[in-house]
1. If relative contact order in percent (Cα under 8 Å, 6 or more apart) comes out at 18 when worked out from the coordinates, which of P, Q was used?
2. One of P, Q was used to compute helix-only ellipticity at 222 nm (-39500 (n - 2.57) for each DSSP H run of 4 or more, over all residues; to 500), and the result was -13500. Which label is that?
3. Given that Cα Rg over 2.2 N^0.38 Å, derived from a single structure, equals 1.06, which label among P, Q identifies that structure?
4. Once distance in nm of label points 7 Å out along Cα→Cβ at positions 69 and 181 is calculated for all of P, Q, which comes out largest?
5. If distance in nm of label points 7 Å out along Cα→Cβ at positions 133 and 149 is computed to be 3.3, which of P, Q is the source?
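Where a number appears in this text, it was derived from the coordinates with a stated rule and is not lab data. Computed from a predicted structure; not experimentally measured. Cβ atoms are built from the backbone, for glycine too; each structure is taken alone.
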Structure P
Amino acid sequence: MKRLEGKVALISGTARGQGRAAALRFAAEGALVVGGDLLHEEAVETQRLIAREGGTVLTPGPLDVTDEPSVRSWVAEAVDAFGGIDIVYANAGAVRFGGIADQPYEDFVFTLRAELDSVWLTVRAAWPHLIDSHGCVLTVGSTAGLTGSLTNQRTAHSASKGGVIALTRQLAAEGAPYGIRANCVSPGMIDTDGSRTGTPDDVVNAAVFLASDEASYITGANLVVHGGWSTVLPGATP
């Protein structure tokens with residue numbers, strides 16, 4: 001049997017990068033995928049790629065993960081289509097980089113809304129259904145939420161990803177009485193549209209494991225996927 005056979009997986013940010021890789025892999029592992037992205041046409045292309053391989057996927061209209069009505073509608077369509085939700089993979093996000101000396105406050109707020117508020121909104125909307133299914137939550141942190149950087153100015157990104165890691169621990173605590181697991185995957189430098197360090201599949205491999213029954217005794221964890229950066233080169237974490 002496939003590792004996620006018959007599980008309904010809600011995955012945000014499926015237009016490209018890690019989200020597309022996750023949707024393809026989860027479907028290949030037998031999950032019924034509900035994708036979504038603000039870049040709707042690209043998310044629909046992901047749906048086509050999955051369908052071509054014989055997978056099951058639903059991609060409702062454009063998804064704005066910073067807008068509560070949009071998120072709630074997305075969750076409702078998933079439940080209407082498949083009867084429930086087993087996995088929430090809060091992957092979508094957007095960032096504006098800058099240092100404390102010169103980053104506009106509006107860029108700080110934008111980043112926190114896109115990277116932290118979006119996770120809360122997604123999990124909050126799906127929570128009653130996760131209670132019913134004793135499901136699991138997957139979030140995406142970053143090494144930026146664990147260490148500072150001497151080379152990258154990223155105050156908002158560091159704050160939001162540190163928040164995601166902390167939020168995930170609290171979700172694990174609040175979900176435990178209902179059999180809900182919550183875990184975070186924190187990538188380092190990943191090749192999405194940039195240079196090759198890690199790949200989206202490296203992150204997705206970790207996510208599939210954490211979503212599967214193989215990880216049934218793992219909750220509240222932050223699995224760092226960064227090729228040993230912070231171990232081998234302290235202070236140089238990307």
Structure Q
Amino acid sequence: MDCATGETVWKIDRNERSNWSTPFIWEKRQRTEIVTQGAGKIRSYDLSGNLLWELTGMSSITIPTPLSGHGMVYVSSGFNGSRRRPVYAIRPGAFGDISLRERESSNRFIAWSQPGAAAYNPSPLLLGDQIYVLLDRGTLSSWDARTGAEIYSFQRIHPDAKAFTTSPWAYDGKIFCLSEDGDTFVIQAGAEMSVLAKNSLGEMCMSSPAMVPNALIIRTIQALYRIGESPTLE
């Protein structure tokens with residue numbers, strides 16, 4: 001849409017039902033793409049709405065948002081009721097149908113893939129050379145972001161933490177995972193998973209936090225919290 005007038009600039013019909021994944025703007029030296037995830041398929045468009053590439057093999061419901069780093073875009077979908085729950089790392093410059101053939105895990109434009117690694121709700125987290133995936137049922141996995149090599153997989157964060165909807169975030173070399181019970185688990189980033197601390201709000205939380213300068217905004221079922229340094233009053 002035109003930002004000034006709200007008028008439709010272009011519209012592309014897609015032969016699938018709606019999903020929940022937020023479109024991702026992938027800016028590179030070669031071009032800028034709009035990467036969209038849908039039911040069973042990912043499509044990328046240029047800024048005029050022309051289809052650049054597409055990839056089948058996703059789960060039937062898609063919620064996680066793509067992210068980019070190391071010159072690639074990472075896409076995933078992990079609906080619990082689907083046989084396919086993949087994570088893909090896609091190289092720039094792709095065109096046409098880049099879907100993997102049977103028994104393939106990579107091709108010209110797919111640098112690597114992990115067929116059963118994706119989460120249903122939380123989006124992946126890229127920190128340094130590692131990509132982290134927090135599953136809804138409370139396990140954390142990590143892969144080398146460049147090669148897809150497994151670093152560790154399906155490590156349970158805490159025996160009592162069994163439901164996660166919010167996406168993990170990172171700060172100061174640490175990973176933060178907020179459960180639906182309102183418990184934030186602080187995890188050391190790196191080759192081994194180590195839980196450093198747990199901070200509890202005591203309320204249900206299903207929304208990913210918002211990051212603002214020097215603070216974190218967390219919405220629970222009953223309140224809105226600002227966590228961070230006290231603002232300076234003049």
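1. Clearly, the read-out refers to P.
2. Comparing all candidates, it corresponds to P.
3. The value was obtained from structure Q.
4. When distance in nm of label points 7 Å out along Cα→Cβ at positions 69 and 181 is calculated for P, Q, structure P comes out on top.
5. Computed on structure P.
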